[in-house]
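Read-outs: derived from the displayed coordinates by stated rules, not from any lab. Every value quoted in this text rests on a predicted model; they were computed, and no experiment measured them. Cβ atoms are built from the backbone, for glycine too; each structure is taken alone.
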Structure I
Amino acid sequence: MNYALIGCGRISANHIASAVENNLNITALCDLLPERMEELKQRYHLPDSVKFYTDYREMLRLEKIELAAIATESGKHAAIAFDCIEAGVNLIIEKPIALSISDADRIIERAEKKKVCVCACHQNRFNKSVQKIRSAVETGRFGRLFHGTAHILWNRGEEYYRQAPWRGTWEQDGGALMNQCIHNLDLLRWMMGDEIEEVFAYTDRICHPYIEAEDLGLAVIKFAGGAYGLIEGTTNIYPQNLEETLCLFGDRGTVKAGGKSVNIIEEWRFADSLDISEDVKAQYSENPPNVYGFGHSPLYRDVIGAVKEGRAPYIDAKAGKRALELVLGIYESAAKHKPVRFPLKSSGTLNFRGRFDQA
C-alpha cells in the first residue's frame, strides 16, 4: 500500500516508524522544510525511491498514494484532508481532526461520499491499559458508572512554543486542552458512553503570556446516561510533566490508569472478582519512552485492515469530531460563563480570538 506523510515535525517519527513496522510502501514525504524530510529518511533508512515534496497538492497529482497521514499544524488539517479525500486518498489525521465543527462535518461528509477511510489519530485508545478498561466497560463490569475523571498535569515552557510559532494560537492550534489534553478527553468521553448533555467550564491563561490560548482548563460534564465527568488540564506544572490519569468509578468497579500516557493501570477493583488486581496491573501496563505511547503502530495496523476490508476504522472521523466537540464545548462555556448544551451546532477556535488579551 503506497503511503505518504504530510508534515514532518515533532510527531512524524511515530508515523514513519509505524509505517515501516506495518510494511507500508513509503512513497513520499511532504514538508515545507526539506531538512526535516532528509532527517527522517536517514533516521529510518528509507530508500532513495522516496520522493520529497514541499507542496502536498503536487504530491497528490504526481504520486499514486493510497494512504496518507496528516501531521501538520492543526489549523491546516481540514484543508489538506479535503484535497486528499477528493483525490481518493485514505487518511490518518493527527489530533485534532479539525479546529471547527463545520470542518469536521465536511470531512465526515466528503469521506462518506468518496468512500474514503478516515481515521482520527487518538492512538491512546490502543494502549494495553485502555483496551483492558474498555473491555470492562463493554462487558458491564463497572455496573452503573457514577463518574469519571481526566487529569493532564503537564509542563510546557516558552522554548516549546518558540520552536513552532503556530503553537498556542487560535488560528492554528488552540491551547492546552486542544493540543496536550485532547487524547485523555477523548478517552473519558468514549468510556462514559459518548453522549453529553452539557458542560460547564473555566479556562484561563495564567503563566504563558506569549501564547493566545489557555494553559489551564477545568470542566464538569453531565453525560446523557446520568453520570458525570471531571476534567483538569494544564501545562503549568512545575518543573516537568507530573501525570496523565483516567479514573472510572461505578457501583461495582473502580479503575485508575496513569503514567506518561494513561499506560499504567494503578488501581483495578471489581466486585465480580474475575481477575486478580496485581496480575492485571502487571500484564496490562507499559512504560513508553514519551507521552506518545505505543499506540501509533496498532492504529496503523487497524487502518490498513479497514482499507483492505472496506470497513470503518476503529477510531473513525466521527470519533475525532466528538473529541473536538468536547474541547470546543469547554471553550464555549468558559467564554460565556454558563453551561453549554450538546450537541454543538457550530463552534471553532477562531471564535475565541482575543479572549485572554484584555488587561
Structure II
Amino acid sequence: MPDPLATPQPTPPADPEQAVAEVRKAFESLRTEIRKVVVGQDEVVEELLMSMFCRGHALVVGVPGLAKTLLISTVSKTLSLGFSRIQFTPDLMPSDITGTEVIEEDRSSGARELRFVKGPIFANVILADEINRTPPKTQAALLEAMQERQVTAGGVRHVLPDPFFVLATQNPIEQEGTYPLPEAQLDRFMFNITISYPGEEEELEIIRRTTGAKDSAVNAVMTGAEVLHVQELVRQTPVADHVIRYALRLVRATRIKEHTPENPKPQIVRDYLAWGAGPRASQNLILGAKARAILSGSFHVTPEHIRSVAKPVLRHRLITNFNAEADNVTTDDVIDALLREIDVEGGNDSEKRQMDAVMR
C-alpha cells in the first residue's frame, strides 16, 4: 500500500483540449462524491476545489451549523491523502501544531539525543477548525507552513508533504474569546469563501439526510499524483498580458496610499478603505481565473474569469476604515464598485484590439 504522505511524481503536461478535459473530469468526480454528503453550496464547493487546484489555501467563513467542518472533512475523504484536523482553542500552543523536540535515551549506551516528533501539520490536508479561537502566536505557527511548506524546529528544516493545503474555518459572528487573524496570515489564504444559509428545499433535504438511519459513504477518487497533475495543468492555462493588466488595475486601484492627482483612486476607495491589497492578490487573481477558465471549458483566461474570482481573492485583503463601518459598507461592496468602475479594455488602442479579439 503506497504511503499517502509520500511526495508523488507529477505527470507530463497535456495539450490544451486534453488538459481542460482532465481537470473538468477531476472536478466532476470530486463534486459528485461531495454531493453525497453536502447539500447545495455549489459555489462554495467550486471555490474550495479551485483553491486546491491552484495549490492555494482557503478560509471558509460562516455562522455555526452551515457544514463548514463537514464540507472540508468530506473533501479530504475524496482524496487519497493524509488528513489532520486541528481544533483551535485558546490554550493551543505552537508546538501542538508543528511538533516538538523530545529527549530520547539510547538504552544500550545511555546516550541522550534530541528527536523531533512531528505535529499534526505534517499531513496533506489540514482542517484548521475555528482558527480565530487561538492566540496570534499559535496562529503564526501556520505562517511558515503555509508560505514555505516547511517547519523549522531547533534550526532544522522539516519539509511538509506535497500536495499541502490548509483549509480553515471561522465564525464571523461570535467575537467573545476570539482573536482576529493578523493581516499577514490572512494574505496567505488564496480565497476567503463565505458560506450562507441553504435554501428552503436544500434545508429540507439536509433534514431528511441527517435524521435518517443511513449514512452516505464517500469514496476517494483522486490520488496525490493526480492532484499534482491537475495543479500543473491549471498553471499551464494561457493568459494574455492585457488580461493580466486588467487584474493589475483592479488590485492597484485598492491602494489608497498611492492616491495622487496624477494617479487618482475611485471615490469609494478614498472614502472607505484604509489599506489595499498587495501583490499576492494579483497573483491569486490570475491563478484563480485560470482555474475558473479551465473549469468552464475555456482554453484561455478572459476578463470575465478575473471578475468571477475577484471577491474571494480580495475581500480579506482590503481593510476598511471607520467611515465604512459607520455607513455599513463591506469589502464586497467596494469590490462590486471597482468591478463597475475599472475599465476592462485598458487605456491604449493596442490593448483594446487585443481585448476585442479575445472577447470575440
Structure responsible for 0.15, with FRET efficiency 1/(1 + (r/R0)^6) of positions 257 and 345 (r between Cβ atoms, R0 = 25 Å, to 0.05) calculated and labels I, II on offer: I
On distance in nm of label points 7 Å out along Cα→Cβ at positions 169 and 265, which of the structures labelled I, II is highest? I
Out of I, II, which structure matches 3.8 when distance in nm of label points 7 Å out along Cα→Cβ at positions 289 and 329 is calculated? I
0.96 is what came out when Rg/Rh (Cα atoms, Kirkwood Rh) was calculated for one structure; which of I, II is it? I
Given a value of 15.2 for Kirkwood radius over Cα pairs in Å, for residues 57-120 alone, calculated from one of I, II, which structure does it belong to? II
Out of I, II, which has the highest value for FRET efficiency 1/(1 + (r/R0)^6) of positions 73 and 241 (r between Cβ atoms, R0 = 41 Å, to 0.05)? I
Which one of I, II has helix-only ellipticity at 222 nm (-39500 (n - 2.57) for each DSSP H run of 4 or more, over all residues; to 500), as calculated from the coordinates, equal to -10000? I
With FRET efficiency 1/(1 + (r/R0)^6) of positions 49 and 129 (r between Cβ atoms, R0 = 41 Å, to 0.05) as the yardstick, tell me which of I, II scores highest. II
